[in-house]
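See the structures that follow.
Read-outs: derived from the displayed coordinates by stated rules, not from any lab. The structure presented is a predicted model; accordingly, all values stated were derived computationally and were not measured. Cβ atoms are built from the backbone, for glycine too; each structure is taken alone.
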Structure I
Amino acid sequence: MPPEAEGIVQALKEAGVTTVFGIPSVHNIGLYEALRHERSIRHIVCRHEAAATHMADGYARASGGLGVIISSTGPGAGFTISALQEAWGSCSPVLMLTTNIDAAKIGKGLGSLHELEEQTALFRTITKATFAVRAGDDCRAVSKKAIALALSGRPGPVCVEVPTDLLAGEAGAVPSTPHPNPLLTEERESPSPLPKRLDEAVALLRRARQPVIVAGTDATRANLAADLTALAEAVCAPVITSTPGKGVIPEDHPLSFGNAARRLVVKEIVPGCDAALVIGTRLREVDAKRRGLVLPEHLIHVDWDERWIGRNFPAAVSLSGDLRAITRELRRQLEGEPYTGPRQERVAEWRRQADAEVARLKQELPEMRYLDAIRQVLPRDSALVIDNTQLGYWAEYFYPSYQPNGLIA
């Protein structure tokens, strides 16, 4: 068995991978031969590379672990792009293992089967990094690095490309080049220190008349549910979310007010707040601004990096770094002096209004009751997967999610 292919499979096994998706072909058969001998990893054969990549993405979201897709050279690799774009936008940790033509022929323009000029360039703007393995490289080490990168910090897809003859154990010596994404700077040897302005954010939240918390995709991916719930309780803040953030605080919690684009949220709750703590969301125009959401001037934006901070809503305080550590520290400081006062009465009134709004809508639109029927039969820890349909749109607003990734769109 070629050591290169065996090294990739060993890296997958060491990372706890038990399921991979893909399509066997003459180009990647060496990798499949190695997989055939590893009984702990199940392979699911797919009909199309885009479908396989979407399946790996969905698997990553549902399991909280790594999704793995194996594709072929050229067109096969290209077919993954739309699905990788979805994984990239949804911060989903997906490892894309693909092949290329024989190592010595890459870049020569010889017209080899499925030859694609600059194949790795296809993935550089929709992955955290791409790695082009060549002869002499340690495939196991490169694969381990790629896996760690996909799962660390802001999760996301990573691509590893290996020439066909290298997987088959036939390649000659060619230098190797890793291609890290130049837009990202989050690969670090050690955790970043807490932001210098964190105390300023704490003070702002303490003196606010009424804060609101806005949580999104990265809050879900970072498993912030416990810290975020405790933080909301400490400052008595209503929590609103983007669709991928639903369930980061259980939506039957008194402080959970669901989708940030709901009419009551946009018209009543957010305008009644004078400070916003935004955690792990890009505040995309399509999710927030376009829906009429206007956030208060005193806005604290917490994220892995500065890439999305200030794009649509100016931040009074920007906190970038380790999302988990920052949220945990905010919780520690604010939980030590929990708020008591008029916020409780205000939020309780919003709770009554929100419940009344849902009850009224169900009376006016009895077809909405399908959401109750689904919720009643699904276990509390289940996930509902929706697509771009009217039924899905209603679910984004009114399906109660009780855990992170309880609604996958």
Structure II
Amino acid sequence: MFENVYTVSEVNAYIKNIFRSDSILNNIYIKGEISNFKCHVSGHIYFTLKDSQSAIRCVMFRQWASVLKFMPADGIKIIAQGYISVYEKDGQYQFYVQEVQPEGKGALYLAYQQLKDRLEKEGLFDSRHKKTLPKLPKKIAIVTSSTGAAVRDIIKVSKRRYPNISLMIIPVLVQGQSAANDIADAIRYVNKRDDIDLVIVGRGGGSIEELWAFNEEVVAREIFKCNKPVISAVGHETDYTIADFVSDLRAPTPSAAAELAVPEKHSLENAIEHLRYKLNKSIGRILDNKKNKFNMIKSSRTLNRPMEDIQQKRQTIDHLNHRMLEGYKQIINLKKMKHLELLTKLDGTNPLKILAKGYVLTYDSNNSLVKSVAQLAINEKVSIRYIDGRAICEVLAKEEKNNEG
């Protein structure tokens, strides 16, 4: 009844063949803004490329994503190259991306900026991590190409400034696919050696592509982990790499790195001579001062007539002793006078002294001191105290003194 009936799979396969046979869709460049970006654990990248009116689904397989110089992200505008085909499983057509370039700025520049921002946030560029260069390194490791102009310049300047300096050349690749790992391995090797005091890492000038090994994260990480001071000397004065920011010191050129690392022997000799002169002058002043003090002591009265000072000290002691004894006498006399004064006062308050004058003390039957006639009762027996004894009496009568008088 129905002719030419196709299955869904057949239709999707047919449409896919149409896309394949189209020369434009097989190799096409599309520009737009990335959204819905997702990096799968498999290494494949999925995202949507959109403009103000439309959007297209995109996929970038691991084999292409692994060679990207920068990491795509939402909001980045790009120019993508690849082909358009149909994903037969759900019948959706999508853009299979093989190459990506940021629109406007280059991929290397964007990769450089992304890594720089990330490492800076981690603190790899902080000044608190920067190590101080040794004043006079015994041995310097130079990580660079063994055939470039950079190593010749470093050796020439180093030997001119300090002929006795010991240099160790660690030859590495400084550009190309494996250069970054080669440089990182060399820094790691140097870090294990105990005889190295300082490291210079660098190369001569070149394009951003040629200098790119010094912008790789693996190199930056090894420089940061190195426990020896590292000077970066990459390219010319206007060239800045990630290695420059993470190193302990950046030199604008390899020759400048040698000048920063190696002290000038003639200047050191002059400095030593100046210190020797200052030391001799200082020692001379000290000796003169000591000599003057010795002469003063030698001619002093104490050293020449010691008994005179001793006699004076004895006289002073005698004088102080006399003053001390006189002081003690005065204190004792004052204490005696105070003692007599107190005895007199005490004697004046002694009731026995009053009795000696003819006065008596009367006590009632309860042995209480009688201070008033009103305390006594007729026929009450009382005790009268005299200076030399006591008498028991009976009250026969009493007369009270009239207040009027």
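I have 21 for percent of Cα pairs over 21 Å apart, for residues 69-132 alone, calculated from one of the structures I, II. Which structure is it? It traces back to I. Which structure, out of I, II, was log10 I(q)/I(0) by the Debye sum over Cα atoms at q = 0.08 Å⁻¹ calculated from, if the result is -0.76? Corresponding structure: II. Among candidates I, II, the computation of mean count of other Cβ atoms within 10 Å over residues 205-212 that gave 16.2 used structure II. Of the structures labelled I, II, which one yields -13500 when helix-only ellipticity at 222 nm (-39500 (n - 2.57) for each DSSP H run of 4 or more, over all residues; to 500) is computed from its coordinates? Checking each candidate, the match is II. Match the computed value 9 of relative contact order in percent (Cα under 8 Å, 6 or more apart) to one of the structures I, II, and report its label. Structure II accounts for this read-out. Where does the value 0.45 come from, among I, II, when FRET efficiency 1/(1 + (r/R0)^6) of positions 77 and 325 (r between Cβ atoms, R0 = 35 Å, to 0.05) is the thing being computed? Label of the originating structure: I.
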